[in-house]
1. Thinking of P, Q, which structure, once helix-only ellipticity at 222 nm (-39500 (n - 2.57) for each DSSP H run of 4 or more, over all residues; to 500) is computed, gives back -24000?
2. Can you spot which of P, Q the value 25.6 was calculated from, given it is mean count of other Cβ atoms within 10 Å over residues 58-65?
3. Work out distance in nm of label points 7 Å out along Cα→Cβ at positions 74 and 178 for each of structures P, Q, then name the structure with the largest result.
Structure P
Amino acid sequence: MIQIGLIALVALTFSILATPLLRRAALRVGVVAVPRARDLHVAPVPLLGGAAIYGGFVAALLLFGDRFYIRELVAILIGATLISLFGLADDRWGLGALAKLGGQLLAGVVLVLGGTQVHLAAQPWLNWALTIIWVVGITNALNFLDNMDGLSGGVATIAAAFFLLLAAMNTPRQVLVGAMAAALIGACVGFLRYNLNPATIFMGDTGSLFLGFVLAALAIKLRFMANTPLVTWMVPVCVLALPIFDTALVLVSRLRRGVNPFTTAGKDHLSHRLHALGMTRREAVLTCYLMAGACGLVGVYLTQARPLEAYVVGGALAATGVAAIIWLERVCPSGQRGRPMP
């Protein structure tokens, strides 16, 4: 526990100290988010906050991480660095969707080569494919979720806290998962000091892609010796259910409107719709936090559930998500309150 505490403290301290420095640097070199029609901010905001999250995470693990798992840790750090560099390039110069997808695929391959992969199928190639799909999906889900002050960083903090709890609950305790989760919590909390509404700095794609990649890796690394994989595969899905739901909502909405969901942006995310339904932006973000926490609790329950119980609960959560998408599409299409869609 002392090691975990030190890792979280170093990441927190680094992030708190580095974020204002990077804010000034971003303004000086012009790495800023210029307001567009779909944006909520009205003045240019610096975009290098993700570099502070990345730096705090890496510094904490290098200083106090367990060297026993160095091979897998190195692979995760290399993949995280690659994905962050692609995000930084997008923040500075702008990258196309295919270029960013290529970076995510490359980072996923590095993860697999380093030994971090899904173990659900009998065929190795299928496990590799599932790993790449999971990594790309969750990475993009956190990137999609970064649409309101404090949202992506806060949800990532909650998910990392549940991964830390799950790592501690299992026997033997999973030191690497716990260490990475603690580093992520500290780095995100330090950044949120400046990113909560009204934000003075954004994480940009540098941060959102990094958070998604690391959370995807943490989910794969978790092991549940006291239960069967028939059940436990649902645990990380529940912990990350909020960003998965938001992505599904956006995909359904944009496909219904006949627009490309990956090249078209808009105010059709869950947070935007909650705001359109009457919540303030801060209330919308806090509501998303509560939803993420509730889904995480379901994930913790599933670690102790029998298969029948687990699938009933998991099915109920999935059905709730589908019903929520249908309801939001009717009462608040495209993030704008108006006539229900057919």
Structure Q
Amino acid sequence: MSVFPSLQVRMMMTARKIHPRKVIISCAITGAIHTPSMSPHLPVTPEEIGQSALQAAEAGAAIVHLHARDPETGKPDQRPEAFLPFLKTISQASDVVINLTSGGNPAMLVEERIRPAAQLRPEVASLNMGSINFGLFPMLKRFRDFKHDWEKPYLENSDDLIFRNTFRDIAYALEQCGEAGTRFEFECYDIGHLYNLAHFIDRGLVKPPFFVQSVFGILGGIGQHPEDIQHMHRTATRLLGDDLRWSVLGAGRMQMQIAAMSAAMGGHVRVGLEDSLWIGPGELARSNAEQVTRVRQIIEGLGLSVATPDEARDILELKGADQVSF
């Protein structure tokens, strides 16, 4: 039997206008996990965050996921006014989709965490789908010298940290942010978080399609074994069906391997210095754009295409950049 499509099949493909599948690259620019002393390349100031986001977009990111930091100390800053300088820089220079964190940092309560998304009404906001232990303290084995007083205690105290996302918290965030037409990047750190999402769908608080970001490798959540990735994908597919828009992020050194698995399995990918400081074994990434370029090479090496910002808007059914408040 020939491995090439028959003439009839080729005609059917042409008639149906089948195009290569588009893979959305999200890039998480700075986050609230890594501290400034860990890498000289971690964006901290509004200027650094804005420029790094634009470089990531130029490299192929359709979505940039954004946190703010104090420009002097690098400490996470969840005040809406801390976001505005780089939001204006990015939105004036690029059509990239802007995704604002509602996670802030794990020690914040939900009222503080959702303020930027609720006030600035972005196209996309992240939303964590359950409470978990959130252990950052293992990073103290690698990083020992810190420039700022807050960094070491921030990591040390995570052995007693619960990242609180109760059902009441999640409902509050959905109601406060969803009214403006903001869609959500549902961050799922474990299998139970997928069932939490299904619960809110049943309650009518979430509308399809569902952009699920499966998070692998945070101590307290699911691991990074290939069977973990497959289990997450199977469960998400079973619960959400055709309305699923599945993406992955791998924390730390497994970032690119997990991204490659997702792309090969029909999913989307997230990279960025929020999730991993590395580009190779023992080698710090010099920019977010470097990671975007690497994962783009993987995607295109699989014979797939990278989505543009407007294609990502179509895939996720977003409201459009003209409907935000910044």
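1. The correct label is P.
2. Q
3. Once distance in nm of label points 7 Å out along Cα→Cβ at positions 74 and 178 is tallied for P, Q, the winner is Q.
Read-outs: derived from the displayed coordinates by stated rules, not from any lab. Keep in mind it's a predicted model, so treat the numbers as computed, not measured. Cβ atoms are built from the backbone, for glycine too; each structure is taken alone.
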